[in-house]
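**Student:** Just below sit the structures, each encoded as structure tokens.
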Structure 1
Amino acid sequence: MPGTRKETLQLITHWIANGEQSVLWIHGLAGTGKSSLMGSLSDVALEMGLVSWLGAFIRFDRFKYSDPTLFVKTLAYELAKFDDRLAKAIVDAVPKRMASHTQLATQFSELVLAPLEVCTAEMKDEGPVVILVDGVDECEKGGKRSELLQILASGFGKQSFVRLIVASRMEEDIKKTLRRNPHIHVIALDTGSVETTGDIKHFIETSLLEIGEDDTEFQEFCLATNASLQLADRASGLFIWASTIIAFIAHLPMERISRILQTDVPTTALKALTTLYQVALTSVADETGDEDIKPSICALLGSIIVGTNQSEGISLSVLEGILPHIGIKHVRSLVDKMGSVVAHDFQGNLRLIHKSFDDFLMDKERCGNDWYIELEAHRQSFTIACLRRLSSWYEDTQIVNRFKYESERHKVVQQDIDAHFIDVDIAYASNNWYLYALSCNNVSQNLTLVKLLEDIFTNYLLRWVEDHIGTLLPRSLFWA
């Protein structure tokens, strides 16, 4: 949110320039604005010196970037882009690294620390090099995550001009590793601080004024009920609650603000998010007047989660073409109604508004039977939808269009789609059905899925392989 966390940003900026510790750990609950703060810090670091101080910004994501083994290589790559001297030192270090070095600590020492040491004399007086690592809790758990945490806890040693800032939820393994080191400065994003509550109240007040700019009835209602204060109380110090509730209210202002003000003030931040998401989803269902729409909403949300997890993302156009094959209609209308919890990323793909919403949907005790997303069931259902879409297209097409593929990215070339050689949903189904099928468990127990796979293999496999030969050969060589 623009204009928020000013005091915290000033505190961190001062630490970057003058702090004694070499590592800063920012922690907070889901929805407290950690990622937004890290984004703001990225902007600050870009503008702090005569040249950028931002050496690297790495953001973990449970769906798109969660493998801890990629961290050191990614960091080395970002540092090489940041400074030509580091780039040369890193390139010189690569041939010396033995292929058997799979331990992250060894990689870090040879690809990051050693090049930094080579460049220390030239770089140490030019200003700090800021490295931001966000969402460490999104990193896959296991031995490699432990290795990564040890690297982050150790920091950059003698290279004191490098300032490492890490943001995460306070999960047990992260807390144990990062809290016990005296060279790590810790900042907790307190949901009850004066700064937080003031920022949230200001944001809500400003947003309600914008929503009610041409709605006198809404303005009067907000004044009469002191709505901004009531909503701020219900936010429980969570920025994601405030931004989501404003998006929710904006669609049907009077009806929805009345509904949320009828809820009890939550006693914890987790209860605040639970109530928020329950009200948002139930309102969408109630406003349609169709109780049977709940399964369609769940199917849409489950498909977005599965699609985000399995591929690079999934667009509205793809879902519009594929979901009707499992009985889900009016997809665009559903997405429009759920604008408070479903968003478009910069590539035009759909995503859930925040990882706390993912957590809610996959916790049956919080969301209840109506909204529970069982990932395996939705993965199989979406695989069925892809297979049905592809089969129906093969059936309707006497001469199969010749696809052109980018072999490295394994998908139809964009200009072919733009030229209407093939619809995007067919392209998506054709490129991804087998990846979804491979990711499913206990396929043999789903007779519908088995029948569709048999149909593809019996009737269309040769045609499909012919169309995809440019993709399959490089991939088969890689698998071999």
Structure 2
Amino acid sequence: MGCFAGWPPAPRRCHIKLLLRPNPLRLFDRYVFIASPSILSTHQPPRTDTPPLLNRPAFGTDFIWGTATAAYQIEGAVDRDGRGPSIWDTFSKQKGKIKTGEHADIACEFYDRYESDLRLHKELGLDHFRFSLSWSRILPDGTAPPRGGRINEAGLAFYDRLIDHCLRLGLTPWITLYHWDLPLALENQGGWPNRQIVDWFTDFVDVCTKAYGHKVKHWIVLNEPLAFSVLGYFTGQHAPGRRGFWNLLPVIHNTALAQAEGGRMVRQNVPDAQIGTAFSCSPVDPFTPRDQNAAARVDALMNRLFIEPALGLGYPSDTLPFLSDIARKVAKPGDMERLAFDFDFIGLQHYFRAVVEQSLFMPYLWAKEVTALRRGVPVITEMGWEVYPDSMYRIIRQFSQYAGIKKLIITESGAAFYDTVQHGMVNDTARTEYHQQYLTQVLRARQEGLPVDGYFAWTFLDNFEWAEGYRPRFGLVYVDFRTQQRIVKASGRWFQQFLTAENETSKRL
């Protein structure tokens, strides 16, 4: 999941799921199998009925249903089969970086359990599976052979097996090329602030698309660029833990360039691919009428910063004047034209709305979040995020207004609540209702003709939630991290009933 809430704050989820917490450097903080003989137990938790207006046929037969995952959060096996270290391997071992003092060396053991996990995914009726490729598992030194690096054939072979198993099960694989786990070797050479990262990343994309492009037709270039830019290099709350404004503008520009150049490399190697990139995004509301300008600045940061360059509109320096320094001090001749790429779809990763007020103590944004707790919001998640379904409709409408966007996919949405196992079951009613309510708003947008064509729940399995550790649980499937047992939650069973039972009914009509 992406994590990014606040200036500075997923989940990814923290996706850029901004956890807006008080911190002088940031406005928002965001984020960040042992199956029984019958994988789906005969012990059924209390049923959560589907709202009357929500039914699968209403979405249409071409609507995409899936879950999203990320390599570092689920794979484990960090020192196996030639994988090189990533920035998260070292960051998570530093004292105080992960709230719970945990790391993802084992995580969900997906590296060893992917076959049974994917069978379970298929049984839930979710026909699309989004996963990321570990850069350092494929290129342990970060660079490809033309630049002195080497390809780890064992790493390529793992993802080959994973993709082939998806296809055997009838699951459509969606590959995310970068979900935050930069090879440590590249960070040691400067990481994302180093202009060479654009070439390093493009080489990685070249290797991956040549290896899998004949089998995989759905590609996401970057996952939540705002999250890893701000949290990793400005506030230091995520790997690699670097702080300071001087990092931020080069990271933003190099990331935007890599997003476009990565897209061009996918297009070159897989001409028939559907190519997208995924942004964390939230509608931004002013706390009072006098906070309108503050809300506009936060909106420019959270929702406009990376999509507008991709559409050929440049950086939103009209609202955030400090961004004009990119063209003056960071960019090279011809760069601004290179930022644009004609994506086939844009991924929206949405969890909550942001409510902000002006603040003289938050440099550059001059705004801060008004937390859900301060506003007395009755329903918040374990991450402190407001459950506000209408925001899903609003963010779809907001992005639909860009003339250059062809199609929108909800590439992440979900909620962390405290889960308990009782009598072998997890009755996560709040999570089920979250997905029902947010999907109702997706359907509303779709029925109004807005181009939203899919929904990926975050996430399939409970996993390592970045700086939050294992405490927040977003999964449709509960993971006991001591035994690696999987238990399908009530939310997962609701998706199964919604997607399989209603599908069978529609076939008979």
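**Student:** Using FRET efficiency 1/(1 + (r/R0)^6) of positions 66 and 258 (r between Cβ atoms, R0 = 25 Å, to 0.05) for the comparison, can you identify which of 1, 2 gives the largest number?
**Tutor:** Values: 1: 0.05; 2: 0.50.
Looking at the calculated values, the largest one is 2.
**Student:** Taking mean count of other Cβ atoms within 10 Å over residues 162-169 as the criterion, which structure among 1, 2 has the greatest value?
**Tutor:** Biggest value here belongs to 1.
**Student:** Oh, and also: If volume of the Cα convex hull per residue in Å³, for residues 354-433 alone is computed to be 133, which of 1, 2 is the source?
**Tutor:** It was calculated from structure 1.
**Student:** Also: Tell me which of 1, 2 gives -18000 when you compute helix-only ellipticity at 222 nm (-39500 (n - 2.57) for each DSSP H run of 4 or more, over all residues; to 500).
**Tutor:** Source structure for this number: 1.
**Student:** Continuing with the same structure: Quick check on the output: 1.00 is Rg/Rh (Cα atoms, Kirkwood Rh), derived from one of 1, 2. Which one produced it?
**Tutor:** The read-out comes from structure 1.
Each reported figure results from applying straightforward, stated rules to the coordinates on display, with no laboratory input. Just so you know, these numbers come straight off a predicted model, no measurement behind them. Cβ atoms are built from the backbone, for glycine too; each structure is taken alone.
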